[in-house]
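Following this line, the structures themselves.
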Structure 1
Amino acid sequence: MEETQTRKADHIRICLDEDVQFHQNTNGLERYRFTHCCLPELNRSEIDITTKCLGKSLGAPLLISSMTGGTPQAKTINFRLAEVAQHYKLAMGVGSQRVAVENPQVGDTFAVRSLAPDILLFANLGAVQLNYSYGVDQCLKVIELLAADALILHLNPLQECIQSNGDTNFKGLLDKINNLCNKLPVPVIAKEVGNGISAPMAEKLLAAGVSAIDVAGAGGTSWAKVESERALNPQQRRLGQTFADWGEPTAECITSIRAIAPDIPLIASGGLRNGLDAAKAIALGADIAGLAWPFLQAAAESTAAVDALVQLLIAEISTVLFCTGNATLTQLQQSNALQKLA
């Protein structure tokens, strides 16, 4: 198995079997609480949690966040996720497709469009690869492989610092991202991998032509910890432990970016674990909420487990709307139902 494929297999195993969650730093959502409405004057069955993102209709404001690809287990996971995403009209991203550029024979582990013809689907490459011989052609290749609606460029400087033989030349990337945004036929989404995007950085990325931001803040899976688990030497292992809780909490990323960019598509991810978290993120200004780890756990089990998880998430989001007296997600965002605790 090639090095990149081995890494992908390691990542799945470590995320499922080891404790690689943030411990000190949180997603920040616990600092907020919804005001309960004891008489909603609503029929719960009429609550509408549909929405739109990047021009496509979604049955719920949920993104199955980018996770994996490139191995037989990853293919099973992606196909289970895609089947359920199609059924509930959810958005979905796949893991980094660099492995499919390097080894075209594993391209089918990502190719979920046949199972999910209608979903909002995101291709995915590391932005840093633009400094390592990748360009428009490789981006077009991964977009075409998926028949994707958008391309995620993930930003992961901390992960690359801790990963053995990581790609750490991030110099001049904004100009390369700008060039890419001008030449690609689909929107580009800038996404972190769990350490957050600050408002000043979001401003620079948007100025470079990025169409949407996925904050992917701190508080969930720590990729510093993941890479520490697979480190080949003691220094890398210690480095990952030192930076295990590094990053901007998800809630702070959402509020600060929304303040400077009121209209851009904003995805909230990073430590969201249930529909209550998702509803808080949306009330703070996100358009949709992304979850990875809960979906990975469910998809490693069965399609039925993924289906059950989505049903629960939908029920949780609907319950928030009902118990705050809001019939739609827009009403929730316009209400003052979410209060910051003193």
Structure 2
Amino acid sequence: MDCSRLLSTFRAPIFLRLVAVLALVPAQRSSAQVLERLFYYVDREDSYQSLVRNIDQISVLGPQVYTVDSLGIVFGELDSRVLTLAKAHHVKVMPLVVNEGFNGPALRSLLADTAARGRATRSLVELCQRNAYWGIQFDIENVNIQDRDLLSAWYRATADALHRAGCTLSIAVVHRTEETAGETGYHRFLQESWRAGYDLAALAQAGDFISLMTYSQNTRRTPPGPVAGIDWMRENIDYFLKYVPREKLSLGIPTYGDHWFTRWDPTLPERARSWSETVDWAWGSGLAERHGATMQWDSVARVPYAYYSNGGVYEWVFLENARSFREKMELARSYHLRGFSVWVLGPEDPAVWDYLKTQPKP
């Protein structure tokens, strides 16, 4: 600090002294922090129509269009209309590469084969350069805990190659709230095949950012519950920030909901099971209305939900709407994260876009 400058402030009028002192205090981030807006796209009509209507509210587009098989062969194609639209509106394009069928044994074969990994990396670099993509995102799932280091090695080599080509690399990582597996056999299954296969520190160091998949908290494998409860999302962020710099972390936000019901299944002795299906906002809220139920607000999970009787058996819907989206976006802002990654264009409450139009855009 310049001492002569500091002494001169004490001789100035009180107002000027206050201004000088405040100038020495580090500026705090504004509540209107600008967040990077990554929206995922799938090759489906509702996704395409949402993209066309709302392209100006998106800063990064993540089309899920490329697949890699056990031999490292990358295949797939992005709709030329999507790429043309994104470039015309100056939206960055970062396609996803997905391991085929999220098949565990096939992925293990790919990761164990250095030639296959190299083949995949070269293909991704070529695709990025040929199409002038901003970058590529890995959506590699069902990673066995034993293949953790192999995934990191492949990701690091791909990051180096893409960076040399002037492209970026990110990765979508499944949710995790603690170092240990958890309480039940279900948690053990998640730990072995879905969560512990990611070395968060290594991935954060090698790539440009991580999209934290803070959704699918509850699924068809679980009892009814929110797709992404706010407290659970906060626990995920707290865990990831132990390993990932906040400027490299993008918060996953779902737009879809789930409908739990009883499903006929002749393969079981009981001939039926509890099941869930993915629903969009319009269909999910319509189910509640059809059965005379009122959408309620879960004050803990901070999501809309409803339950109703269908032939004497209760069904549940847990959804996402503009209000829950706003709270999740504010969660990302409160942690000063890089931005948010939304799965997916198409099923959202249309009022989400009205809210986004009121917020600063990158």
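Here volume of the Cα convex hull per residue in Å³ was calculated and came to 125; which of the structures 1, 2 was it taken from?
1
Determine which structure produced the value -11000 for helix-only ellipticity at 222 nm (-39500 (n - 2.57) for each DSSP H run of 4 or more, over all residues; to 500), calculated from the coordinates; the candidates are 1, 2.
Structure of origin is 2.
If mean count of other Cβ atoms within 10 Å over residues 38-45 computes to 19.1, which of 1, 2 did it come from?
Source structure: 2.
Given a value of 24, 14, 12 for semi-axes √(5λ) of the Cα gyration tensor in Å, for residues 166-245 alone, calculated from one of 1, 2, which structure does it belong to?
Only structure 2 yields this read-out.
Quick one: relative contact order in percent (Cα under 8 Å, 6 or more apart) came out at 23 when computed from one of 1, 2, so which one is it?
For relative contact order in percent (Cα under 8 Å, 6 or more apart), the value 23 is produced by structure 1.
For the read-out mean count of other Cβ atoms within 10 Å over residues 70-77, a value of 20.4 was computed from one structure; give its label from 1, 2.
Working through the options, I get structure 1.
Consider the structures 1, 2: one of them gives 2.5 for distance in nm of label points 7 Å out along Cα→Cβ at positions 62 and 326 as calculated from the coordinates. Say which. Let's see the in-between values first.
Working: 1: 1.8; 2: 2.5.
The read-out comes from structure 2.
Each reported figure results from applying straightforward, stated rules to the coordinates on display, with no laboratory input. Model, not experiment: these values are computed from the prediction. Cβ atoms are built from the backbone, for glycine too; each structure is taken alone.
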